[in-house]
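Multiple structures are listed underneath, in structure tokens.
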Structure I
Amino acid sequence: MKTINFNKTECGVDFLLNVLPGDQIKESYVNTDFYNTDYFEILFFKKAEGSVVLNNHKFDVNDNSIVFISAFQKRQWSMNDQYMEFTSLVFQEDFLNEFFADKLFTYRLLYFYQLQNPLKMAVTSQQMSKSCEILTEIKTELVSVRPDSAHIIRSQLYYLLQTLNRQYSIQNNLAPGDAGNNYAYQFKKLLEIHIHQKQRINDYTEMLDISRISLNKGVKAAFNVTATQLIKRRLLSEIQSQLIYSNKTASEIAFEFGFSEPNHLMRFFKTLTNETISEFLSNHHRNIKAVAV
């Protein structure tokens, strides 16, 4: 699978951040193969007609849609290139966390690393226009860098990302992040790093040095699920990815994720999805064919 890397020189910017107009990059969103990137991407579609497969799920993309994609998240686009007007905001995680002096910044943005709620958001035409105006101002500073450009970019970008976070949290009944829930976002980050080896809640309470009750309370407040549910959903997402994109058998995947035998993996999968692994793969391939048509 192809991985696209962020390159400052090719992008013509001094930051690991860029604003890309859709008319320059739209061919990358029309009937693509699966690929991923080493950067985050937020796509602002003023006009759109098509679909994307993301997180192993297909959803439609239409007018006034915002799509949120995390680094290394596999995606496949099928958009109508005759009816598409959009802007893409791209950035690398480490850059953003350092830019805002907050190592958990991207994990506080509820639309990234999302396992339960949609990875897109519908907005009004007025909200879309306002977001695009901010993106235009950021692009101006990126192209013509001045001594105070970093401060202006930082303020505009922070406002945009946090406004989107508020809108997303309202639409999906989630709690916006605050300093009091640091361990909830630390837990979210640890899941991304350790899910292959650690699938018990005690593994994470030990790393965070907090009680199970405290972790569950914080995670429930931030993400509206329990810590155990979040672990299971993240584990399921990783297993689905392995089933689709690797050549490993169910037995090999079961061993990789610490299941004592393949039947335990199959039971776990069926409990969370109401599908057998064979049914899941069959439905996935059917969806992919539908995107390609």
Structure II
Amino acid sequence: MSEQAVKANPYVPMPVTLESVAIENDAKDLKTFALAFENDEDREQFSYLPGQFAEVSILGVGESPFGIASSPTEKEHLLFTVKRAGSVTQELHRLDTGRRLGVRGPLGNSFPWDRIAGKNIIIVSGGFAFTTLRSSITYMLDETNRDRFGDITVLYGVRSPGELLYKETIAQWKERSDIGINLTVDREPDEPWDGTVGLVPNVLRDLGPSPKGAIVLVCGPPIMIRFTIPVLKELGFGEDDIILSLENRMKCGIGKCGRCNVGPKYVCVDGPVFTLAELQQLPAEY
């Protein structure tokens, strides 16, 4: 097979090196992996936007899909925040830096950035689904992009303070005057906490963001999404202005295995990003 054919083959991963690993939570089952491309050509070819995902592979073990946590404005690495669960993620969590891995992608669609431009942005997320929204926030706050967007309001909920991702990055965001960061935990913690206490949908109702000239990006566990959507409708957001990511349904990434289909759609190809209006046309399997 020629080199050009290999490059065009969606089944062939690009070689990357694991350069650093950061433990994200107290339970130590969430880690962020920084991967660097071995070839400059691959780095240039891997052109993505926030909201997309990729497949990360370990030779002899397998591959798994993960939302891309880094922003395209962060040129040096690809970041993936991974929860230890199945065989691939458990092996990934055991790896030392310097290990060679593979990456296929970028895959799926992104958040609709051309449509989002000029709007106020409300971001609603829970748990470790915050990964692609970290990418989105970093992208919007970059000095080359910030003037393309209006006000940015973030609501991010976790079970307890020890489950909060990207603590240093969030602390830096909180120092800025051009973004509002609202953090919440499910119940009153034993440890010191300067955020809100309450479930994401309830806190969202209390925040009451205006739907005027605004778009909402939602990514979280299905139960959070289920109870967040009615609150957004109460606040006056239209179904076309509520944009969701269903990245938890990913598998092969290219629509071949059939495990991500919802009605006639393959989430890994037609998504993972959909408006609520689009999802309302599909069976309620999401």
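We did not get these values from a lab; they are worked out from the coordinates using the rules stated. Quick caveat, the model's predicted, so the values are computed rather than measured. Cβ atoms are built from the backbone, for glycine too; each structure is taken alone.
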Source structure (of I, II) for distance in nm of label points 7 Å out along Cα→Cβ at positions 57 and 113, computed value 2.7: II
Comparing distance in nm of label points 7 Å out along Cα→Cβ at positions 17 and 209 across I, II, which is largest? II
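Determine which structure produced the value 19.5 for mean count of other Cβ atoms within 10 Å over residues 49-56, calculated from the coordinates; the candidates are I, II.
Considering all the candidates, the number was obtained from I.
Matching task: -15500 is the computed value of helix-only ellipticity at 222 nm (-39500 (n - 2.57) for each DSSP H run of 4 or more, over all residues; to 500). Pick the structure from I, II.
I
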